[in-house]
1. When relative contact order in percent (Cα under 8 Å, 6 or more apart) is calculated, the result is 22; to which of the structures 1, 2 does this value belong?
2. Given a value of 0.85 for FRET efficiency 1/(1 + (r/R0)^6) of positions 20 and 68 (r between Cβ atoms, R0 = 30 Å, to 0.05), point me to the structure among 1, 2 it was derived from.
3. Hey, Cα Rg over 2.2 N^0.38 Å derived from one of 1, 2 reads 1.07; which structure?
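Every number here is computed from the coordinates shown, using simple stated rules; none is lab data. Please read all numbers here as calculations on a predicted model, not as lab measurements. Cβ atoms are built from the backbone, for glycine too; each structure is taken alone.
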Structure 1
Amino acid sequence: MNDEPPSPSSNAVKYKRIVLKLSGEVLRGGKSGDPIDAPTLQAICNQIKEIHALGVQICVIIGGGNIFRGLQGSKQGVDRTTGDYMGMLATVINGLAIMDCLEKLGVTTRVQSAIPMNQIGEPFILRRAVRHLEKGRVVIFVAGTGNPYFSTDTTAALRASEMRADIIMKATKVDGIYDKDPVLHPDAVKYDELTFLDALKQRLSVMDSTAFSLCLDNNVPILVFDLSDEHAIRKAIAGEKVGTLVHA
């Protein structure tokens, strides 16, 4: 398989290196109810392939909530630390699914795990991850930070800071950030842009507090957008108005 980086398209891209944060829930099938729905997985990987063809360097971070979420497990009697490790293993399953799908689409990938799993993927090594990006490979980070009590949002903020990514693109099932829950409140107002300070003052749930603090301290912007638009990521990469942008 050709490991050479794709040649950039003539279309200008606003962001050269991104961290794409996917919740595990986006993989769950609507009709099938499977934890990993094959058509949904395919659609997500098609979007990744589309921007990869533009020469964008892509890091993917996937949650594990479609399989197991540590915080929910603790409410059911599972020890929080144990539950968080179970959740980390769930992200490994999801990461391997994305890897397999992307490879079948002709996109070279590398999986890097915060918990050593030599038969499954490489350990996280910053310089090696950067080199993979420079060679045109998609890098999939799994197992969170390797520590309990930290979410995959925090992993996204940490890796984006380490990798010097231009932006975190947080894919959700909502088309941006609202002043209140748009499902419960039809009069909810959507923001096109927000500053970090405004988001903090209004206590908007962009990311958990640890992740948000990392983004604020390291000036990493966050774009929250709806993944159901099949070209949403490409539009965002091109600088079109998509979702809500949180920045300094």
Structure 2
Amino acid sequence: MDNDYQSESFRFFGLCDALREARHVVVLTGAGISAESGVPTFRDVMTGLWAKYNPQKLATPQAFERDPKLVWEWYAWRRELVSKVEPNAGHRALVDLAQRVPRLTLITQNVDGLHQRAGSQDVIELHGNIQRVKCAKEGTVIERWEETGEVPPRCPNCGGWLRPDVVWFGEVLPVQAFNDAALAALDSNVFLSVGTSGLVEPAASLPLIAVRRGARVVLVNPEETPLLHEDVDFLCGPAGVMLPALIQETWPSEAD
């Protein structure tokens, strides 16, 4: 554990036992864990070339209908930003945790794919993935298409526009993904909410579901969030420090 966080070790009291005894650990991650890798938050990317645009007017179905070329190019720029960063110690710690508990379900609100790049398997992506593309008309994921110079490109199946496979403002979350996430929360013994504001619904309801079912719920965040109350533990610090430290505290003889 980093020296700066030695004084925080008391916060793990009891949580280490809960993790060792847990049958099912569920983790929900948000923008905070990716920000530690250098991924700009949603509003941070609206600088320079894009400063004159309102992000909520670039991330809606209406915006795409109005100016599909602009929206496609904005997401292409964001994909380039994401491609230049690497998973951090927080992402890697969750891969490690998955190998130490009987069952771990990883749910993310992030669209950057960093969990998968770190080695996490079967990630539930509530908001999609910026690296994937789907047909705006049919909703099917498209892996290959003919490059004709059109922006955005056309679906090879129906000729409709292609768009990023992400959830825009005004759109509902993928039904199967959210149902799987909610069922996991109901079944969890320990629920970690990592780098999330606790403000974005319906994902914000997941730790509350776990609390009501009697799970140990822990927030991992550099600052307090609206979810913090007496039934929830709080580890104050960045995920890249707190998660590896938690694993080291829980399995000291096995941790590197």
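1. Of the structures listed, the value fits 1.
2. Computed on structure 1.
3. The structure behind it is 2.
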